[in-house]
Structure P
Amino acid sequence: MHRLARIAFAGVFVLSFTTFVFAQPQTQNYSGRTVAAREVLVRFRPMSQQVLTQIIQAHDLDLMRPVGRAGAFRLRSRRMDVDALIRALSTHPNVLFVEPNYVIRAIGVPNDPGFPLLWALENTGQVVLGVPGTPGADIHAVPAWDVSTGSTLNVVGVVDTGIDYTHSDLAANVWSASTEFTVNIGGVDITCPAGSHGFNAITHECDPMDDATSSHGTHVSGTIGAVGNNTLGVVGVNWTASIMGLKFLNQNGSGFTSDAIDAIDFAIQAKTIFGATGEANVRVLSNSWGGGGFSFALMNEIALANDNDILFVAAAGNNNWNNDIFPTYPANYDVPNVIAVASTTNTDEKSGFSNYGAATVHLGAPGSGILSTARNDGYRILSGTSMAAPHVAGAAALILSVCSLMTAGLKSNLLDNVDPTASMAGITISGGRLNVDQAIRACAPPLTPDFALSSTPLTRTISPGDSTTYTISVTPSGGFNGAVNLTVSGLPDLATATFDPNPMLVSEASTLTITTESTVVPATYTLTITGTSGSLERTASAELVVTETVAPESHAISPGNRSDRE
């Protein structure tokens, strides 16, 4: 059974036969690559209804629908294979380009045993995959968190196998539509309900639940934004985030170029639809997948994302080859918003599997032995440039939480503030590994140096004539490292106080010693310790309790009265 569908094309309405639009196509081999059987992606020049009808009939098409909004169409023939379609259509004067609908796969390597340590965020030399780490060979997330721990104002779209949006360590950071909204995918209106979390480009439904055995998309999402400071599991680059699931890879980690385009287009449309409120302000797309050949249709959709101020972070690939010579897509697309990411180890070496390219791969990021979230409230360790890319996507989101940058500025900020490393020198554009702390401080408003003062313990109790001590500490913030001069007020009469040392530095504690005379008045005294450093003045309170000295009571004891004896 066929049904007639009217689609807008070249400024006129045309008729095309469509059937099983959302069914997953069969596959075939074309030039050594796996592609959708009897399908191609085409972009036409403007043409008449008559010419288009001739194309449909000559190629026996049973499917013709738009893919994305950059002018591409997905065509399927009942009888012609991909090779025949490309040969026939490539010579047609009204065809701008024709290409296969490539099968795309998640980028990843088999899971190896490792220690459940987030070395990529803070490397203290922990052993990962049996190898002791190099302290500091990480993205420097911990100091970056002094500036920001994230925000829900900017959305990260994870174009992958989906996301387990019920995961206890992810649910609070998953994007959720506040109201019903409608997108148009492939010429078909799709209404997503309030409370939905993204899109499934395979089924054309608004449910991006991860069903992959590898938990690939859920793992990527956890690196970007597993909930922080919740006493549970792991933490992402962002403690607070908004992650949109954009599923186009199936449970085995493979998908089609056309579905990848639809997933990206959903994010662009959602951003536009919610433009007034900004609740779907997609600024970053994380793409841990690759394969197939060059696709004009996909490149044009990525360019459309660039036009909508969206950074496109892509895994460089896991073939240990030079992308300058052997291109890996989508990482190799020469579009301004693309950042291609190589993988590094816990010793700041290039991961053995990672692709590279002095002219095509932008920077490195941790990707070997990465612990993150998995489906069904699980956790697992995975390795690959798939794990490196979300560190960069997460860093981009963290930077955007405090820096008002357009996509070009965001990309420059990330690349201009890497840690130069020997392993990335000469094989990446930046020559370094991601440093989110340096990047966020390069654009964030300058922090105001400050400090807080504290006293331990809060209360001391003594008798007249006795002495006691308190420990005074300084907690710095905003890069404060000055000397602090100390004074104390509220002392009782006939009492003296000294600080040692005074002034004190943030790296040391000072001892406050209070000495009273025997005739001091018993009472409870509230002490105010004041610390000054330049124009800064901070205080802390403590209590001194002076009790009355009670003389022992005298008893006359008779030798015969033994009941009064101890």
Structure Q
Amino acid sequence: MKKRIISVTAILVLLLGLVAACAAPEASAPGTDTETQPPPAQGQENAGDTAAPDPGGELVTLQLFAMPSNDSGLMDNTYWAQILREDLNIQLEMLPAGDDAGTRLATMMASGSLPDIVVFRDDLTLVADAIEAGFLINLDDHLDALPNVVANASGALQFIRDFASLDTGNAFAVPLGVNNQRNTRGSIIGPYLRWDLYQQLGSPVLQNIEDYIPLLVDMLALEPVNANGQVVYGISLFSDWDGVVPWQVRILSEMHGVTQDGLASMEFNFNTNELTSIFDDSSYFKRILQFLFDANQAGIMDPDIVTNSFGDYWDKASEGRILFSYFNWTVGTWETDETRTQGNSYKGVFFENQRKIIAAPSYVGGDGNWWIAIGSNTNHLDEALAYVNHMFCHDGLWRLAWGEQGIAWDLGDDGKPFRTELGWQMRLQNIPFDNGGFISDGINHPQTRGLPWSIVHPRFGVRMDELDWPHGPYDPPEFPVDIDWRNATGAEDDVDYALRRGIYVEAPFILPMPPMPDNIRAIADQVENESRAFVYRIILASSQAEFDNLWQQLQYRTTGMGVEEVNDWVRVHHAIAVAEGARYAN
């Protein structure tokens, strides 16, 4: 049979899965008929969890091999193991995966069978190989035992039927991390600046990315060295994650709603739905190189950008030596409770013409491109099906994450969850449950959650990850700097700010393109090497004339290599990927 599969490592946009959310039962019960429940949250009217059946019988041990997991051994003596015993009458024995997951999977395949449950990672060819060898259960033969999967991941099932079924049209796996909701909370992309210094300068409104250069010049005048007397820089770069486009150039382009990820020598503008060669004079690639050149000319650039590793960058950020941060996590370990108490924190300082890329909902799953399947040699098919089905139940996942109601969390009179006094102690002091395990272990250790950590519980109306939980009676006092940022911006967090201010663009789900033919790949690799050889020379050019000359050289040399052949190939296959992806958009 012909393998009709796609390589998911080539995905062009981040996948945030889309599913029909389910209306959960009472928090203390595995599940009940939705007609007896309070009305679901707005936008969740078509949802429905199905209760786990009464397990009964002897305790069954299921072997689980999860490629993304670093855990192994029998999962017992924890709060979440007790929940699985009570809800499904099962316990998990996790087989080692970790860094050798690919090799271990190949060994299992060579031995002639797979364990009860398998979580594949990164590449759908692994699923197709297992199907071809007859190692996976056809889930379409057992949909009656998977009502939560059908209700909450029907589009994801169809995606698998279309692209990883060996043309059988059957679903032998289910994508994980399926979610039908647009991301409305959290942090995605910067810029992030030192809030205290920004305020000292009068909190100027910034229109364009170029406006950060004079602002950073003024910020450095306020703090030219850190507390240890080390020189502070406005902007820094590192090259560990560079491709044809340096990582930081790609991130700065994405602040404008433009991606160069997975497109070889092209960039896609989500604002205009247009593809452009990165070597075009109008490209954001060139605009960001010009921005970085101007920053260096202004004297705010770290002089070690050519030699910096990510570790070097991290160390400087952790020492408070970099004022402009690409994400809230690229500030290193500099931020502590002490710095926040003093009013020193990196906060989102966005520009008016910014367009953050927010992935639109899709049906095909997220969570790192993982897929769950059942081994065809299992002796416990009913239990394995029940476990997979439970991974797509809002209430089941909530309890596996937070434990039973009344311990780490509870419900207020408004029906909203809050963290209990013990729950806060468990978080702040890293205290486990009395029966073992820490909050969220039940979804983080097995790595089998069908719905993502960010999913909104349909009845509670808030996310499982607590980002939007209302202030509870035991919540510790907020840091004044956090309150100040919210008052200044009128937003709860960065994503909320982008949505309120309209400084975002929604990126649709785009299918991965097929692998390039060898001749096109060879040209693309040659172009990448040439670009990498030029970009830092361009950024560090001594004058605008030298910048222009080096840019023209790069254009000339890549044209001579045949870059337009690569671009033509990308244009054709990207258009197909966009059109095919739209099939899963509703």
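Values in this text are rule-based calculations from the coordinates and carry no lab data. From a predicted model like this one, the values you see are computed outputs, not experimental measurements. Cβ atoms are built from the backbone, for glycine too; each structure is taken alone.
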For which of the structures P, Q does the calculation of distance in nm of label points 7 Å out along Cα→Cβ at positions 153 and 177 return 2.5?
P
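FRET efficiency 1/(1 + (r/R0)^6) of positions 97 and 489 (r between Cβ atoms, R0 = 41 Å, to 0.05) computed as 0.45: which structure among P, Q?
Working: P: 0.00; Q: 0.45.
The correct label is Q.
Check the numbers for FRET efficiency 1/(1 + (r/R0)^6) of positions 169 and 433 (r between Cβ atoms, R0 = 30 Å, to 0.05) across P, Q and tell me which is largest. Please report the intermediate quantities before stating the final value.
Working: P: 0.70; Q: 0.10.
Max of FRET efficiency 1/(1 + (r/R0)^6) of positions 169 and 433 (r between Cβ atoms, R0 = 30 Å, to 0.05): P.
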Have a look at P, Q and say which one yields 5.8 for distance in nm of label points 7 Å out along Cα→Cβ at positions 265 and 473, as calculated.
P
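Which of P, Q yields 218 for volume of the Cα convex hull per residue in Å³, as computed? Walk me through the intermediate numbers first.
Values: P: 218; Q: 158.
It must be structure P, since only it matches.
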If we compute relative contact order in percent (Cα under 8 Å, 6 or more apart) for structures P, Q, which one ends up with the highest value?
Q
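With helix-only ellipticity at 222 nm (-39500 (n - 2.57) for each DSSP H run of 4 or more, over all residues; to 500) coming out at -5000, pick the structure among P, Q it was computed from. Intermediate results must be reported in sequence, preceding the final value.
Working: P: -5000; Q: -10500.
Here the read-out was taken from P.
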